[in-house]
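Novice: Each structure below is given as structure tokens.
Read-outs: derived from the displayed coordinates by stated rules, not from any lab. Values in this document were obtained by computation on a predicted structure and should not be read as measured data. Cβ atoms are built from the backbone, for glycine too; each structure is taken alone.
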Structure P
């Protein structure tokens, strides 16, 4: 057992993990898994966008880097273009100085890619997004069309306010759903259509306020009706006003709390330790992963990741260590290292090979501090730099918080590990006091927003500035979203998209495992679960859950 140098908590290193560290030639970590992840996620800004000028063309762009950040920022078109010299910022390594100090200077000089986007059409307000069309204020989004205010959502269409929702259409306020059609306020529902305010339903249609249903239709509060009875009974619950919508949300909260909750949402897994895992095996303390194998402390794995540790947001590779947004074979200590091989201590590297300590390059090889070398020169210098970093105590450590390109409260670290300003600064993180937002600019009062959304009232709301009823931040209704609300049949929200996102974020269990006993009477099974012991839900072991639900 070891004690974390940051939080002082005890943590273990298994023999299997020691073999991995030896294999990739890094020392054992000095921080516990949670502190290591916190440090990495402080490098991932998904949702904070700022207006800037492209430093190459002068055009107005949106960037994930605040205007006061000193480095030049390029639009995606400029950064991937041929009108600038990527290696102009290259410099020699100085063995009289620490590596991180030299890297910080390179980072300040290198032109930065304004936002992490690939092949998006008519979707300027997105980040960590690829192959989307007509999407607005969406983050961590792929292959979607006409989606609004979504996060971690893929292959979906005409949906709004969805988190971890895939292959769905005409959905609103969904969390952890797949293959749903015309769904409103759903959590952990799959292959459902015309289902609303429901939890853990599968292969269902025409249901409301239900939980734990399988292959059902025409149900309300888990009561079976005929089709005619259902249509008549449904009239009592039809949402025609914002006030009625709020009442249904309260009833949905009660439905969810009284439902049977499965100890973990792992599917087709073998020897897995974590939650929200699919088609994976030999995973230790991992969360939100699909098709991963032999990994420890990894999260948000999209597909086909093997033999990796301490990686967040990764896909299709192996032998990755201590990185965020990684897709690089045998790559360590990186941020947004994509389609790369043998890249260490680098950020925003696209299709690069054999690079060390580089920043914002694409299609390069044998580079150190953005300076190009021959293969032989690179290999010799690489060994010397690693030896130097071992002497300075830097080798094996992720980038320190002072090198992170964002302030702590701009990043997903503040979602999973929320800190006050004073706490963040004490831990060495940066903090931004003026996160881009406006207040007091509203043009319509909350009380004047129509309770019932009609075509006429929707037209009057377009462009109006509203104050969030929770945080007072100003936001606008767009024509696209009001049209979508009308199609889905929901009222216009009174909270801003950030507050709505945090409500959905908190609807998923935290990435912490607790030891608990099955709550089914007469069962003595024990298990690890993300449901804390003091939570009120009925949490069943896998066997009891299957017996009562299937």
Structure Q
């Protein structure tokens, strides 16, 4: 019987969706990270067995499906990416609905729009794979280059789509021997290894049955060996400093008006937590207050006085999440940086810049420097193309419309150099790396994870921040408004923490480190190398002509 089959086989769609489901399970609340070694296999098989030949005599054994064409690979990858982001970033809906004041339909639409934008990474990957697999002369290289394509796409997500949330390699943050590869390659090297195993398994499944078993056995044994590092014992990291991390637990949807009395009461409680007698018997070297929805302005005299009192009584340096107004950069804060209270415009009459900031207070009670957040959250801290997206104004009113900072220099606290980054910045490997490259001896990440509610986003965020500690071999003090507040050692381990959604303090150990990793010094060289190889391979796929194929 002769039959013409057009389009993508239904089995390819099902395999693509299965891959998306498996990828959802590995991030990180289900804690099924071991599935990362097979999560991409269904997608790769789908891309390799997508369409029937245009005309072929069928026998009882059926038709052997051919690889996807580039546009088909794009669609299969896109479907996988949209479903994966919907399953891992479902919290976008609740954020828009609960805090943005949008109705159900608009919140759902924005979640879909977000998934369609972020899912372009998977779509590009699918198209790249298919560009090679659909050409007879290049087909043998498609699966071999799969890890290269994947890493190149992750780099694209980071710098073009501007959303590097949940890079694949972060699922192995608890696998210390494997994760330490990131000190050379960044998290991209771990992603490469994971995809390499997936590609090998897909290759084995596509082989004839008589050759399949041996390759499957060898590949699964390699995956098991790589995963076994998760359970190897590791020595504790030495720590000779102590910080107090205050978890304020201020509700994002705070209904109590911020009157002067309520403001002073809240600041007094935070101060009491900061000054409580340490269990170790020694005063802290550093006190940290998180990013918070409280109206803490660096120029507010009440706020400055409260901080000054805490710093003087504790004789410790303080890093405090706040709203900075006026000239930016990591420079001394005096009259020239913080104008008199009440001033809101430049002498020219133009509104002054407002920043999501972290203020540095010395033990004498003076604000001496400020870090202004460089990478802001679109539709959260600013609205791009404001006229087009005017409906998002409600969300930015809850947080504030901020200006971009420009400096990633560490804050100098006496003999310590502190690399401070705020909330979402922690998911961008190269952003955080620059602090260590500029001399930061310890990282401080302040965040307000209250926007995520009780979804899995807080755990995803923590996992990614831990990877930044490993890549740069730095202690990380992570202070959040609602949790999880933790001390993270240079191997990415949470060595101290306090429960979420409580107003409490954490006495966090840390150390100041001077050494720099290869990744700190050279950045994302590995990912850029993968991007270059990908471009060369795609160019070859375009330029090299196939002989005429009568079966395709």
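Novice: One of P, Q was used to compute helix-only ellipticity at 222 nm (-39500 (n - 2.57) for each DSSP H run of 4 or more, over all residues; to 500), and the answer was -12500. Which one was it?
Specialist: Derived from the structure labelled Q.
Novice: I have 11 for relative contact order in percent (Cα under 8 Å, 6 or more apart), calculated from one of the structures P, Q. Which structure is it? Intermediate values should be presented prior to the final figure.
Specialist: Values: P: 11; Q: 16.
Only one of P, Q returns 11 for relative contact order in percent (Cα under 8 Å, 6 or more apart), namely P.
Novice: Then there is this: Given a value of 29, 22, 13 for semi-axes √(5λ) of the Cα gyration tensor in Å, for residues 25-136 alone, point me to the structure among P, Q it was derived from.
Specialist: Derived from P, not from the others.
Novice: Work out mean projected area of the Cα convex hull in nm² for each of structures P, Q, then name the structure with the largest result. Could you put the intermediate results ahead of the total?
Specialist: Numbers: P: 26.3; Q: 28.2.
Of structures P, Q, the maximum of mean projected area of the Cα convex hull in nm² occurs in Q.
Novice: Continuing with this model, one more query. Which of P, Q yields 3.5 for distance in nm of label points 7 Å out along Cα→Cβ at positions 457 and 473, as computed? Don't jump to the answer; show the numbers that get you there.
Specialist: On the way: P: 2.5; Q: 3.5.
Computing distance in nm of label points 7 Å out along Cα→Cβ at positions 457 and 473 on every structure in P, Q gives 3.5 only for Q.
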